[in-house]
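The following blocks contain the structures, represented as structure tokens.
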Structure I
Amino acid sequence: MTVYEVLTVALITALATLAALAIYLGLLNWIGALYVVRCSACHHLAFNSRRDPRASCPHCEHPTLLHPIYAARHRDAPVHVLDDRLRF
């Protein structure tokens, strides 16, 4: 029973930390210090200090780190993302 209590406390702590981080990122966006923009090359969401879209993002630069299973199964094919526009 003690293992479940420790795991529950660890899960609650992790979720609280992620929620606080999301709040701080939202506040940075609100004051204009950080923007969530689309990458020009692959259209993934990325952070930028300006409202301009980024030329490339970590998804473009390091596809093996961010999509390891796909990269292991398709060694010759680069990781492509379809054009997925945001819909509000």
Structure II
Amino acid sequence: MKTITTLNWILVGLYGLLLIFTLFNISRPGNDAAGQGMEGGFLVVGIILLAAMAGLNLMPYTWSKITALVIQALPLIVILYNFISNYMDSRQQ
């Protein structure tokens, strides 16, 4: 159980760093008004999800910690799947 909790807090920290990166890049050069609006929307949704993940991790129940881990692992699984599929496609060509 300690491993799941530690991994959850590491992922919460990484997602927090990603949100800080998004916050600093909203007004970067070359980003038009629509891009700034989209990044602002991603930032708001990200903060809400980050607060929900921290809340689930703070609850004393096992199911909440496992749920938080599964929800936080989904984007990582999708990214890993995309990397593997792109690698396999590049090998076939």
Structure III
Amino acid sequence: MAETVRIDKGRAARARAALERLGVGKTTLARMLGVHPSIVNEVLRGRLIGVRGDAHKVAVALGLKDGDILPPGASSDEVIARLRQAAKGSDA
């Protein structure tokens, strides 16, 4: 079973500061990522750990965890190819 990775509060604080430096609000980021603003807020607070779905997308986009974000409407072939690539440990 995979180990659950908690989002470090310090990294989350740095992500919040980066958003502020860029002048990007949480709602704007949520709109850009196509997720609900509450998900961005909960990830930034460390309450959602971003295991999968929209929370994963937010955590990866903010640099709070390593991972890939599939493009919207990714085909099943693309998903399978990425899964195989990840299983082999290849980044390219």
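Just so it is clear, none of the values below were taken in a lab; they were calculated from the coordinates. Remember, predicted model here, so these are calculated numbers, not experimental data.
Here are the numbers:
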item	result
Label whose coordinates, when Cα Rg over 2.2 N^0.38 Å is calculated, return 1.15 (choices I, II, III)	III
Highest-scoring label, criterion being relative contact order in percent (Cα under 8 Å, 6 or more apart), among I, II, III	II
Which of I, II, III yields -15000 [helix-only ellipticity at 222 nm (-39500 (n - 2.57) for each DSSP H run of 4 or more, over all residues; to 500), calculated]	I
